[in-house]
Structure P
Amino acid sequence: MTIEHPDLSTKIAEGLILRNPVMMASGTFGHGAEYACLFDLGKIGGLVTKTITRHPRAGNPPPRTVETPAGMLNAIGLTNPGIDAFIAEKIPPLTALNTACIVSIAGTSDLEFADMAARFNDLEGIAALELNISSPNMKDGGMLFGCSERAAHNVTRVVKAVSQLPIIVKLTPNVTDIAAIAAAVEEGGADGIALINTLLGMAIDIDARRPILGNITGGLSGPAIKPVALAMVWKVANRVSVPVIGMGGIATARDAIEFLVAGASAIQVGTTTFVHPFAALEVLNGIANYCKTHQIDRISDLIGNMHPPA
């Protein structure tokens, strides 16, 4: 006997429940509406927009991407139109989508993060904010916040004080103890924690003997980073009490289920979307089938349900 209709709904932050645990990761799905012509976004749990900043950013010099074994490096540099243009041009089509829409923001100071966050208090259709304190390609912010417990705590606290939306903080893996950073943002008031962002990496053209990326270094993503991401999600999920969103190399339903078992309340599909735009739907169907065949009534019964080693 199988479970025909498992309950896939999941809580990813205080006051925010998704219809299922499959989300689209920031930076890999545009601002969301661009993909609406490919499939019904109402089938997935939610999406996170490409990160926006206060002022427009042209990004880093090219080349900005390079393929690596089982992954890719990117040094886009948070190219975006700035918050004013984003609100005027991207919010209307975004809020028309039948899924939870989370806006990713990045700032150069606590005050800038807070000022940006407050701009969304009176806008309809935004489910939460994701604080990107973990971009390796933003020299005037980014990992500067995510690599320090105090800085991560402070920016979370300041944003939480002014925002009326749930706050999810996205962490960098480029630290000594990611669980300590997670505990700091939880103490600062985070409603949820997302991890991991990309790993710092580089590639060299040995014929020219120069870096391939115009920025020299970039962020490594794709299947190559999954074991690292999985271990970090497990560590954080066992350290904090707020929901954890896992990402990093998820390409199949099996990948996603590993993250759920490790303690993630939801997962994000990212880099694989570039080569397979419908991957998220296959991941969702695979999770549902797994629950059916393993007699799992609710996805919550799977989350964090990892048995000890044999």
Structure Q
Amino acid sequence: MISSHKPDLQVRFCGIELRNPVIAASGTFGYGVEFEDIVGLNTIGAFVTKGLSREPMPGNPPPRIIETAAGMLNAIGLQNMGVDAFIQQKIPTIQKLPCPAIANVFGGCIEDYCAVIAALNAVEGIAAYELNASCPNTENGGMVFGTDASALYELVLRAKSLARRPLIVKLSPNVTSIAEMARTAAKAGADALSLVNTFLGISIDAKTRRPRLANITGGLSGPAIKPLALRMVYQASQAVSIPVLGMGGITTAEDVIEFMLAGATAVQVGTASYADPRAVERIAMELRDWCQRHHVDKIASLIGALDVTPGSVS
């Protein structure tokens, strides 16, 4: 029986009040403004912009997206217009949107990250920064920031010293210990974490004997990675005291609940938007119904409420 009482779906994340914990993920929602006539932006918690770099980037050559079993591989190559064009062309509209905007930031070296943050510091309309730590450090032989603890620490430390808004660090799952990387980011000053980013994968056409992506490898996302993402969100949330944004294969309201039970304060919906451009709105609406059916008065009460006591396995 569904209760007539309306549940409270609000959550507080890094000092930002979200009407609900459902956020549109970076790279799947454009710059946000493109979805204004498709998704009711007053029905979701927030959105994260496409990654922003110091200079415009064309991305990788096609093909760069392919479907896989229960997911997809992408090698877009972080195509974007660059931070200056974003400020000139997108910020005026973003400032009028009815939900918070989080800017995803990346670069090939620490100075690139800092330049993007400095440019965004000067404008209104951004609620927080999401630091994409899954980029190769071009000044250090292509090593990925998010897979080396010392590189991650230095990146977060420098970015945090400059940022005038909350700093969310987006962690790579392609590591031995996600807990170690979570602790490293927190120690360096991160205000929150988001995870997981995509898993590195490859798809091969057996007939042509060639990779299906022009880039050869790509990032795996979608429902296929959900159990791995849940495990990492749980481990990260156990390792740090700062809030966590969970993501990885979320397509239903129940998926959202699972991530929150594992320790996420809010979640990001990404790949689902490719199959259904209104997925983020649909999931947010389903979340209210789920809470009513299961007599959850305040969704924030579910954060980290996973029962792991002996005999608790269902």
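Worth pointing out:
- Among P, Q, structure where mean projected area of the Cα convex hull in nm², for residues 57-160 alone as derived comes to 8.4: Q
- Label whose coordinates, when mean count of other Cβ atoms within 10 Å over residues 33-40 is calculated, return 13.5 (choices P, Q): P
Readers should treat all values here as calculations from the given coordinates under stated rules, not as data from a laboratory. Remember, predicted model here, so these are calculated numbers, not experimental data. Cβ atoms are built from the backbone, for glycine too; each structure is taken alone.
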